[in-house]
Each structure stands twice: as structure tokens, then as C-alpha cells.
Structure 1
Amino acid sequence: MAKRYDDYSLVGKDAALAVENGLAEAAWYTSPVPKERMSELLRRRNWPAVRDTLVWFALIIGSGWIGYEFWQAGSWWAVAPFAVYGLLYSTTSDSRWHESGHGTAFKTDWLNDALYEIASFMTMREATVWRWSHTRHHSDTLIVGRDPEVEVKTPPRIVRLMLDELFKMEVIPRYFWHLLLHSAGRLTPEEKVFIPQSEHASVFIRAPIYLAIYAGVIGLAAYQRSILPLLYIGLPGIYGSWLLPMYAWTQHAGMAENVLDHRLNCRTVHMNFINRYFYWNMNYHVEHHMFPLVPYYHLPKLHELVKPDMPAPYSSVWNAWREIVPTILRQLADPSYCVKRKLPPPAARSATLQNRIFTAQGQPRDGWFEVCPSGLLRPEDVIRFDRGRETYAIYRTAEGILYATDGRCTHGGTHLAQGLVIGTLIECPKHNGRFDFTDGSAQRLPACKALNTHKVREIDGKIFLLVALRASSP
């Protein structure tokens, strides 16, 4: 695909062009997955993430303790455990930040929130800023002028890229500049684009806390006349992040921009067990972007399920980089060049998937439309009902009570019938925002605006929806 845009700024000319051409907050291709199988994959458990997080913290604390002992003994052997500590602290915290930010690692929300705050600090990312940045990244992946997380822009600046990825020559100064800016109650013009007004205070509160921690560590190092405290907090961002680009660039580097199919702008790369543990299965990146609600420990199963509808996965990190390096070098002379993935023939939509979408037939009786037989909507489930250009989501709670709302998320426009029912909440499949479908109220960011609710009833083994009148207008 010829590159038409070249201004990656979120406030530049191509930001408006992306909107004009229908690339902003657009509908993306998704592989067909039977609803029953997807419901299984969406279910979260605490134990896998608790286990993996405890092992992760044990490795960090253990390597840090060994490094301390060698340091105290004045031995150069301290280099090895601190190298491990830095790698675990800086590189592997990225995947923990990512999964907990999506709210999918743990079943319990506060565990996700706690790990996200900790990992955000460890990766030198401001929690609120990056939560909204990543939300935009998933909405507009590699859409020029819309995606704030494009790592390798074209034409690439090779030397600056290498210095920044390996030694954070630009990242760290920019990080601390933003902390100072946010502590003063200000945002950059680009940040104002993707961070809603309601979240500005959260940014301004966290920034001075981050600075206070760094100031305390620097003060302790000065008091002790030792670099040791900085080896634990601060410097790992420099000496321990060398492996991160080896993983991260396999996600999107050199892939097609301004397309609405994640199979063309993401890579799935096979990795060994150790790398997948470090990376929390984010090597299944096409699958993750298509279905971001699926927890990391279910991504291998999702990969097997959608494999017939995917380009061939890369057999190793090495194979991915054998493509990335020549692509980036070629983009020096031809910025429009990108990797072109071969897609399989269009997959047939399964009957199970089709049966989850119901369309209004005939004329309503007193405004009530027949939706479907009652048995097709199971407890703790949701289905879609369309009437012309209007679309709805109909839910059944675990107790069997029916509710209905508008079908599309008020934040990103994704249909909620593809989401996850949790009690009386529906979780959006795109950005993990939540609504209480009993009254339509927004319950978790990035969802802010409430849904309209509608009357629904069950008579003689059939479900009926009243669409002529709205039950409420929040």
C-alpha cells in the first residue's frame, strides 16, 4: 500500500486527513470465532497471573539481593545479578504493564490496577497518560496522525532509533520533562488530544509523586555516596531495557500503515517458553489486537482457533528480524515501502457466529419486535439485535433477568454484543470500558457517556424488544 501520510503528529495535517478518510475509530476486520468458544476464552482467572506475578517479583527481589551481597563484598560479580535485575525490572515489566492495563490479567480488578500502577512506574510511563495513549493505539493502530505509539516511523532515523531503544537517549529526558510539565498542571497539545478532560487531574496528581520517589532515591544515593540506590530505581531504565526492542519491534515495525486489518499491521511470532513468560504471550500480537479482551494465558488457544484465517506466523524472533532489518533499510530510500503479508482466502462465517446476530422481521406489535427464541440467550450472555440502522444489545443475567441497551459503546463505537458479561456489567471488547446494563451508566474508563436502555420481555418462549419508546435517556 502506497504511503500517503507522513505527519505522525496527533495535531498535524494527517490527523485531520485520517478522520476525513474514515480511518479514525474505524471498524476493523475480525476473524470469525464461534460465540461459545469466545465466551470461554474471555473468562478470566486470578491464579495464572498471581502465579506468574509472584514468580516475577521473586526473581526481581532475588537477583537484587544477590547483587547487593556481591556489591557489599566489593566483587565485580555484582554485574551479573544486576544485569538480570535490570532486565526483569525494565524489560519484562512492559508486558505486565500492558496486560494489567487492559484489565485482563486478573479476574479481580484491584489486582489489575495495582500491578498496572507498579509496572507503569517501573517502565517509566505515567499511568494515566499511557492508559489513554494505549487506548488510542488500539483504536487506530498504525494510523498516521492518530496512533501515538508508532515506534518506527518512516523514513526511519536509524542512529537515533538505536540510541533511543538501547540507551533511552531521548525517552528518559522526555519522560522527566513531562513529569515536570504535568507537576505544573500542564499537558502537551498531543496529550490533550487523547486524554479526556476528566482525567487531567489524575495526570497532575501522579506526576509529583513519581518525582518525589526519584528525588528520594537520588537523595539516598547522595547521602550514601553510592550509586547503589539508583541501580535499583532509575538506572534499570537504561541498563536493563536492551531486550525490550527485540520483542517490541516484532509487533509492528515495517508493517503496513493506514489499513484496517490487524493481519496486515501486526505480527504473530513463535517464541520459546522463557521468552513467552517474559513477554506474557504478547508474541501473539495479531490475535491480541483483534480480541484485546482475551487474557494472555488464553492467547495460545485463540491462536490455534483463528490460525486458518491468519497469515503464516513467523517461526522465531530471528525470522521476524530478518524481515524487519531489510524493510527499515529499504524505507530509507522508499518511505512508502512496507511488509506485505499474504492473507488466506476469506474465512466462512460460522453458523454459530451468524446466529448471534438477529434482525427485525415484519412489523412490530405495539412497538414490540420479536427478537429470537428464549433459549438462544443463555444466562450471563449477550446477543445483538438490528433494526435497520439501529442496533441493540440484549442481556440475560445469571438469575435470568433480561435487559437491553443501545448496541454500540459510547466511547469507541464497537458493538457490545461481542463483549463480556460480568454480573450486571457489559465490558466493551475494544477498550475494556464497562457499563451497567440495568441503567446504562458508564462504570469504567474509557467509557464516560451512558447508554440508552430499552424495555425487553420474555413471552411464550420468545424474547421481545420495545424499540419505539426509550426506557431512559441518560
Structure 2
Amino acid sequence: MAQRVLIVEDDDITRHLLAAVLANRGFRCDQASNGREALEMLGGQDYDVVITDIAMPIMNGIELMEKSAELNLRASFIIITAFASLETALEALRKGAYDYLLKPLNFEDVAIKVKKLLEHKELVQENQALRQEINAQYDFSNIIGNSPAIRKVFATIRKVADSDSHVLITGKSGTGKELVAKALHYSSPRRRGRFVAINCGAITETLIESELFGHKRGSFTGAVTDKEGLFKAADNGTLFLDEIGEMSLTGQAKLLRALENREILPVGATAVVPVHVRVIAATNRELWQEVQAGRFREDLYFRLNIIEIHLPSLAERRSDIPLLVDHFIAKYNRQMNRHVKGVDPAVQSYLSKREWKGEVRELENYIERLMIFAQGEVIRLEDLPAELRPVEHTVWQPEAEESLKGAVAHFEREYIREQLIRNGYHRGRTAAALQIGEATLYRKMSDYGLNDLE
């Protein structure tokens, strides 16, 4: 659909020529000879661009632009002015005009500026749509669950989202700590700023200062350019420090100084840089125990733990598992172009009772694998590959003549087989579950003929 342009000019020849040039470029052009006439047209029709002269009878271009702003009309303005009134055009720019044109008009220049304005508006609209999509994606209401434990998390997010206080998120790995951090950011006034995340456990002690605070060129070997640190990148936004318990004591001291002073000193710099950052830290460790053991600074702990949000494990919110299953099925239906409607009651019962050591992350991976193997619209037990099926426990009765040694060996073989199935035939995890060494597991698998079980 052609974009609409309103040309407001009291000189008939200039107005008609300009309309003809733009119409030849594919724009739909309407004309008005003064500001009042143009305002009436703006009230009855949506226009993308208004090109208006400043000096006109009845209502001038500046007044037209101000009235349009009062009515929240979406049209953008390009001002036409003579060189002698350039200061007035600059005033119009300060009041929100996109650009100005000098008389006598260069019609080619007019067409280029209109095209650039429309491209700019399209980009702004795309950015707004993307921001709305991101806000919706990470809004806390999209954290799946309705159990009392997860509703408590929702209530805390609502209370603290608008605060600038630092937050400590605790919980087992896989419970969704980064998702909650993003929900806090995108539900807060800081959502216009950046959400910047760093895994503290993945950065060496020698590089953590450079990563967080940046460095100047030549400050150390390999620093060939200036680097902006993550604190500066998150200025007026949120910095998410995942696995904060893995940070060295040296790094903790420098982080504490940045939080207390609200300023950073890049490596190799001589002047501090003020920053306004909200820090959200996360850990799967018992951080207070780390403090007592001398591995985490007590003063940093209290600086970060102004607000604590504890994420419950799936064992504490089993009633949410069916909701999570439906959510992940819908997600992978979109990604895989499948049409799976759900799981049958036997599968749902198994998923709700199963122990999820990897928490929500493991459940999601499990559902993704089920979607790959699903044959119909409903996932059934027989659709599951052997390593994903629930282990059937049978009551074993020894033979009447069987020796104690033989009965123990039979039980041991079946128990190892069950643990292999539970752990997806991963030898390391199976050995850990059995609390034996991997070498011992390999030997027993060989003795019991379990090497070809897969």
C-alpha cells in the first residue's frame, strides 16, 4: 500500500509541482493551502509524512506541528523554510520535526528525504515491535507454573521489579534463574536499557576484571584496543552475574567496590567511570555456607542479598509438571513443525513422578527427545525409546535351589541394568548413581553381559 503524504504550502505552483514529483515516485499525495485546512485533513485521515511550509496565513507550519502533537497524530513532519528563517526551522527540529528543506526546493532532494524518513519510521516501528515481543517473551507471567511455590516467586518479582536494589536468586541448576532475572529486568523501568549476562564460572580470575570493567589499549599483553566492560554495557540496565559463587575472592573484592561506589576503573585507566547498574546475581550453592567457609566475602554477600528469590525444585512443585509438559510440546511443535497434542495419562503420570536431577532444563530436553520419537498426535509409552521408558519394577523370586551367591548376583545384575536405563546408558552417571568407580562398573557390565544392552 502506497504511503500517504500531505503537502501544506500556500504557493499553488510549488505545491502542485511537489505533489506531482512525489506521486511519480509512488506516494499518494494530498494538498492543503494552509495550516488550518491541513489540520482538518489530519484529523480525518492517517498520513505518514507532512511536508509543510513554515510561513503561511491562518496557521503556520510550527503551529500545525504543535497542534498535531497535541492530538497524538502519528504523521512525521518535514519543514520548508527560506534561508532567512533558518532559525525558525531549527526551532521546529527541537520541537520534533524530522528534517527541513530550504527554498528554492530541489525536488530530487525532497524525494530522498521523504524516502529516508519513511525508512526511519519503519525501523522505529520494527524496534518497538521487537521490544514488545521481547518484553512479552520474558514477562514474569510467562514463567510456567501455578503451584503455591512458584506463585510465591511471581509475587516477589511483582514487589521488587521496580526497585533498584540488587537481587540474589538461589536454586538448583536448571530451575530457571536466568529466566527470572530477565523477568525482573523486562518488568522494570530498566527494560529500555540492556540486559547483560555473564557466567562467572566461565571466566578466569585474570580476565574477570577486564570483562566486568573493561580495559585500555596496551594495559596488558593482548589488549590491542580499548574494551568496554560489562558494567558499562549494562549502564542504566541490568547486569546478571550467574554462578556468582564461582568468582574468586580477588574478583569479589573488586566487584564489591564497584557496587558500593557505583563507579568502575577500567584496567589501565586513571579515571573512574560512573555507572548506574542493577546487579542480579545467581548461584546454585549455599552461599552463606560459602561465607562461613571463607570462600565468599561476607560483605559482598550482604550487598547482593538485599532481596533473595529462591527458586523451588520440581520436587517442590510437581503439580506444575503437566503445565510445563504442555508448554514444551507447544514450543517444539512450532520448532519442528509437528502437531503433537499431548501425552497420554500413563506418560504424564511417569513424568510427574520421575526424579528430575537436572530440573526444568532436563524436563525440557526430555520432552524434545519425546517429540522426535512420537508417532502420532499423542505420545504413548510405546513411542518412547528404551532409554526413556520408565523402568518396570518386578518382584523377583529366587529359584528354590539357588545359592545366596547366585541370588545376590542376579539382583546385582538387574539393579545395574535398571540404573543404566535410568541414566540413558551413560556410564559416568550410572557409576555415580551406584556409588562405584567407572572401572568397577565396566567390569561388572562385562561379567553380567550388559555391554550390548543398548
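Where a number appears in this text, it was derived from the coordinates with a stated rule and is not lab data. Here the structure is a predicted model, which means the values were calculated and not measured. Cβ atoms are built from the backbone, for glycine too; each structure is taken alone.
Structure above, values below:
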item	result
Which of 1, 2 leads on volume of the Cα convex hull per residue in Å³, for residues 220-403 alone, largest value	2
Distance in nm of label points 7 Å out along Cα→Cβ at positions 76 and 196 from the coordinates reads 5.7; which among 1, 2	1
Read-out Cα Rg over 2.2 N^0.38 Å, computed value 1.05, structure in 1, 2	1
Relative contact order in percent (Cα under 8 Å, 6 or more apart) - structure with the largest value, from 1, 2	1
